[in-house]
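Novice: Heads up, there are several structures right after this.
No lab work stands behind these numbers, since they all come straight from the coordinates. Owing to the predicted nature of the structure, the values given are computational and were not obtained by experimental measurement. Cβ atoms are built from the backbone, for glycine too; each structure is taken alone.
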Structure I
Amino acid sequence: MSHSDPDRSSAASGLGQGDDPPSFLITIDTEGDNLWARPDVVTTENSRFLPRFQKLCESWGFKPTYLVDYDMARSDPFVEFGKDVLRRKEAEIGMHNHAWNTPPLGQLTDDDNAHHPYLIEYPKSALRDKVALMTELLGESFGVAIRSHRAGRWAFNGVYARALIANGYRVDCSVTPHISWQAYKGDPNGNGGSDYREFPERPYFLDPEDVSRSGQSSLLEVPMTIMSCPFKLVNRIRERSGERSMRRRVLDRFFPPITWFRPKTDNLDRMLAVLSWAARQKHDYVEFMLHSSELMPGGSPSFPGEAEIEKLYENLNVLFETAAASFRGATLSEYYEEFRTGVKT
């Protein structure tokens, strides 16, 4: 797209003059290769593909937050990479907990590796122990206090929130507004994942008794940026259409009911629309997410080869260039300080 493209110019001009620029938060679920395939042995080759992404972020003034799981925390290439970006103050290391292979181990199902049960399905003591171990491991590996977090498979509740608070966390980004994960099983005999359809879109210090509402805790929830379809007429027609009808499929194709701020090979226009929407709605941040393995050819179903990776980077360069016109880069912890104090650093 050219610099005069309407979507890009509207995103750049959506803020009033004199307003503090909103934050551009880049969150990377930093984990093993192609976990969607449920591998018996987890590899971490994607750690070698992160420097290219980091270089792109830095070229536009953005600072990723790498939310790291157990396998990547023990990956020598990633630890070396992480120490470098921390030393240069160009990124943050946070925690991402995959319960099924994070010690202390204990089988919840007949095959945890196949089912990928949610951490919130484990006994409370196991949940607390896994959070504490990961916090200690990451702190020792990188020599910093770990303050930011995203739950594995987006599963979060009050027990989890209290465990994070007890371990010194300041910010969580597990909430996905407008989305329910209940249809996605962890434990085959469980209730599925978290239902976030009634959760806020905006950040809030959460109440551990009910993580969907504001409270007096020290833990800031920074929900994932997910835009619901803004066209009321389209939504009414969609509601009156059968789920499998041709009309519903056409509407969903051209007017998606929700749009995540996460890239695919063919959704650049939608990503730019999210930037424009966030500016119009006066959001003080947008939160981008990607898995580290999606930066490696064959590391995910979404980007199976070199061509898809190159298309991803082509789109990311346009997206980041557009965002840099009116957003400022921040890690999750930097955003926490901005939110808490009301002062942009």
Structure II
Amino acid sequence: MTAAPRPGPRNLITDVAGLSVGHATDAAADTGVTTLITDAPWIAAVHIAGGGPGVRETETLAPENLVAGVHAIVLTGGSVFGLAAADGVTARLSARGIGLRLRPGGHAIPIVPAAVLHDLAGDGDKAWGEEPPYRALGAASVDAAGPDFALGSVGAGRGARAGHRKGGVGSASLAFPDGLVVGALAAVNSIGSVFMPDGETYWAWPFEQEGEFGGRLPRGPARAHDPVPDESRLATLGRLSPGANTTLGVVATNAALDKAEALRVAMMAQDGIARAIRPAHTPFDGDLVFALASGALPLPQDGSRALAVARIGSAAADCLARAIARGVHQA
């Protein structure tokens, strides 16, 4: 019998070798930035399923477009103001000589897609005038990047909410006996709930590994009869606005995917959001998933390649569901 995959040594997305993650948190403004940095240009793709996304350089990742690799992915609070975090990341990486060079001696040009969540209605001092903190937070997140990082109310998850509860940043991984590694990171700011009607059991409970988000099992039948959240309370919280609620996901693997295969993995990983949050992908959410592939593990070149991609996408969805629950649990 083939051994089942288990979480990697960190149970973080950085179990995919060559990936580092850094947070920068502004406690006064109750917001922050989380940046994932690759050790070389990695194949990347993105799939957007929510109705209110806020993004930068996502079209660059389309399979028909020229640039194949990225140097970093930025997840940030701040709504449209948060997109400036990618400027700080880009400048910091370029100063370190990281990026594409179109001519000898030219500027290093990092490819840094970004996505934002809306935390402007939460706590914290947002009276920043014409100088939002996000460019500086982006640069600081690069300086903080490493293989180990905190979960919960940090970085992009600092001001996040998950339904009526505190949201946050979560991560999880799976390592397979044949050397395949898949990981996920989520910044959870959803209009939907991560909890079943008992308010204690995570929707993602069937996918939990080793008690990573409390080990609670449903008491009685695990039914989902009410498809909508408490609209009156969410309206009071100012959350029934397009783009005001978002789950940002990143999945990564050491497999050698091409851009089209990475896109398929990102699409499959969206199921992880739907498994962990109810409802998901609404008109009010900016839900999206980036997929990254380091290329370290070759894939078959025969007819079994599609099956290998399917296995990666399925594992990515499971990891993302677990990462979502872990983010809220740690928050």
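Novice: Which structure, out of I, II, was helix-only ellipticity at 222 nm (-39500 (n - 2.57) for each DSSP H run of 4 or more, over all residues; to 500) calculated from, if the result is -7000? Intermediate results must be reported in sequence, preceding the final value.
Specialist: On the way: I: -11000; II: -7000.
Among I, II, the structure yielding -7000 for helix-only ellipticity at 222 nm (-39500 (n - 2.57) for each DSSP H run of 4 or more, over all residues; to 500) is II.
Novice: Using FRET efficiency 1/(1 + (r/R0)^6) of positions 117 and 317 (r between Cβ atoms, R0 = 30 Å, to 0.05) as the calculated read-out, with 0.20 as its value, let me know the right label among I, II. Please report the intermediate quantities before stating the final value.
Specialist: Values: I: 0.20; II: 0.90.
This value belongs to structure I.
Novice: Now a separate question. Where does the value 20.7 come from, among I, II, when Kirkwood radius over Cα pairs in Å is the thing being computed? Please report the intermediate quantities before stating the final value.
Specialist: On the way: I: 20.7; II: 19.4.
Comparing all candidates, it corresponds to I.
Novice: Between structures I, II, where is Rg/Rh (Cα atoms, Kirkwood Rh), for residues 149-188 alone highest? Please list the in-between numbers first.
Specialist: Working: I: 1.00; II: 1.16.
Biggest value here belongs to II.
Novice: Between I, II, which one scores greatest on FRET efficiency 1/(1 + (r/R0)^6) of positions 125 and 285 (r between Cβ atoms, R0 = 25 Å, to 0.05)?
Specialist: If we compare FRET efficiency 1/(1 + (r/R0)^6) of positions 125 and 285 (r between Cβ atoms, R0 = 25 Å, to 0.05) over I, II, the biggest value is for II.
Novice: Tell me which structure, out of I, II, gives 0.10 once FRET efficiency 1/(1 + (r/R0)^6) of positions 29 and 301 (r between Cβ atoms, R0 = 35 Å, to 0.05) is calculated.
Specialist: Working: I: 1.00; II: 0.10.
The correct label is II.
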